[in-house]
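Following this line, the structures themselves.
Derivation of every value follows stated rules applied to the coordinates shown; laboratory data play no part. Source: prediction; values computed, not measured. Cβ atoms are built from the backbone, for glycine too; each structure is taken alone.
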Structure 1
Amino acid sequence: MFRPGPKNLITDIPGLKVGHATDEQVRSGTTALLCEAGWAAAVDVRGGGPGTRETDALAPENLVGRAHAVVLAGGSVFGLAAADGVAAWLSAQGAGLQLRPGSPAIPIVPCVVLHDLGNGGDKNWGLTPPYRDLGLRAAAEAGNEFSLGSVGAGRGALAGLRKGGIGSASLDLQDGLLVGALVAVNSVGSALMPDGKTYWAWAYELEGEFGGGGPPRESMDLSDPAPDESRLRAIGRLTPGVNTTLGVVACTADLSTAECKRVAMMAQDGLARAVRPSHTPFDGDTVLALASGSLPLDKNSLRAAQVGRIGSAAADCLARAIARAVHFSREPAGS
């Protein structure tokens, strides 16, 4: 039976580090995932209101197709500045593309943002939004251990009518093949079934990682395609661009940029398993995939089948990570 990695975090993938920076006054923050050596990477966008930076550099037909970090941030368009801080920090460490001897290192730092501007925090920042500094802090704090729940990019997030946040999970597929996921959940849809207790992702839970609730214990009407629509409308959640689930999946395999794209596409299924509804016009759902390249795929097996196996595991990890994000964010929605 497959099990989570030792930490059940995306940092079970060797070479990855994650750091948070949270501003409690603003009720927002940034989460930075560092892969300083530059890993094969790709992105898949399914939501109707995405906010992104430097994701075109990851397109398979373009030159680079690699990333030195991925940044998740609150703050909507202002949060994109968090990538400035992470890029500056990495460049100062010498991480990035070196196009000419003696020139500054140029890190490729894709950034995706969620909208948390209406959560009651102090957003009167004038000409100095805090996100560049939050990016610097998140990069400096990055390590193998990190918190889940209402921290970093997930500090001001909601999942439907519940608190959202940061979640992570991993899966050891044995023989050195590991897959992991990191997510910031700020969805218009709910991660919980209508009973308010059972996670949509309950069937994918491993070792009681989000409470061990198991299957639903009562019959429920699952026919409503937009649960709690009137309440969501009342608190301004049904507005284009104000909700988003941001995900990163990673593996140890030696995938190409194009293969990472397929894994990112498959991982979106995990979002759909864990949040209902998902990929709506109101969400900016975006998933990035990274591959360290430390493990060559088996030359005696069909490569496409191996990529499909990794994508399937990534979808499961993302579903589990979403449930863990809500499970570890226990504060009332207004806090």
Structure 2
Amino acid sequence: MRAVLGEMPANERDWAFEVKWDGVRALGSIADGALCLHSSNGNDITLRYPELAGIVDQLEGHAAVLDGEVVRLDASGRPDFGALQARMHLTRPAEIATLAASAPVTWAIFDLLAFDGTDATGLGYEDRRRLLETLIEPGPHWQVPATHIGEGAALLEAVSKQGLEGVMAKRLGSTYLAGKRSPTWRKIKVRQQQELVVGGWRRGRDGGNRAGTIGALLVGFYEGDRLRYAGRVGSGLTQADLRWFGEHVATRTVAACPFDPPPTRGERADAVWIEPEVVVEVAFTEWSHEGRLRHPVYLGRRDDKAPGSVVRERITEHPEPG
């Protein structure tokens, strides 16, 4: 189930509020003594996070399907998406084992979809949460984060002071709509953050520290079948990021601009186009009137997201019953 970008509900008493976790969405199936994890685009990510397998022992033979977010917590207990990047893309077992021991992740579990073969998605939010809290006890690498009924504004103020991304509002009594985006789940963000698709890059300026390499990524979002241009982002790219993109784009360049309509002549000067296959996370202050990102900062790659699913997030009004 996916959320829409929204504003604080008018009647907070009809909603539950949770911290919005900045990590990788992970649906976990526990059966026959094993845990299988899948990302939101269906990729099997089980082997990337071996420290989460211990939750199987806690369930003592019971089967369950759990929904949550894999995060890397810093010393203050706050999710650090940048630190999680070191784990998201690993495939070598030795490297994974080393980081699982030295920089373990936490699975923030916020929903229960099934238990011992019984489908729980048709239950109301409160009933699913009650079952989840009964079933899962905090472990070394997993937890069930707190939910706050009717305290949305207070929680939003608290997460803002802590520098977190925002809160999730979930309507009481709402069912779990697998595979759908529903206004009964709302993302209320403290800061602007958006997934975007890389469609090209511009060379670094002569005389700068990126001369001859990638200076900025050219990014966009889908509107139907069209990839709309959203601007360029260079701030936040590390040398490791530049090396990865340099290796990636070398074999994926294309002659035609993938953006429709193309950027302006000035925006596409010195542009090199690539297949729109890579999804990245970008923080920014606001959208301009021309539909461009203001003050964007690169946060990391999102290989758990399908390019075609990336759309511009907008706050929309949704009538509330009663």
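Have a look at 1, 2 and say which one yields -7000 for helix-only ellipticity at 222 nm (-39500 (n - 2.57) for each DSSP H run of 4 or more, over all residues; to 500), as calculated.
It was calculated from structure 1.
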Working back from 20 (relative contact order in percent (Cα under 8 Å, 6 or more apart), computed), options 1, 2, answer is structure 2
Note: Cα extents along the principal axes in Å at 61, 56, 33, derived from one of structures 1, 2, originates from structure 1
With distance in nm of label points 7 Å out along Cα→Cβ at positions 81 and 177 computed for every candidate in 1, 2, 4.4 is reproduced by structure 1
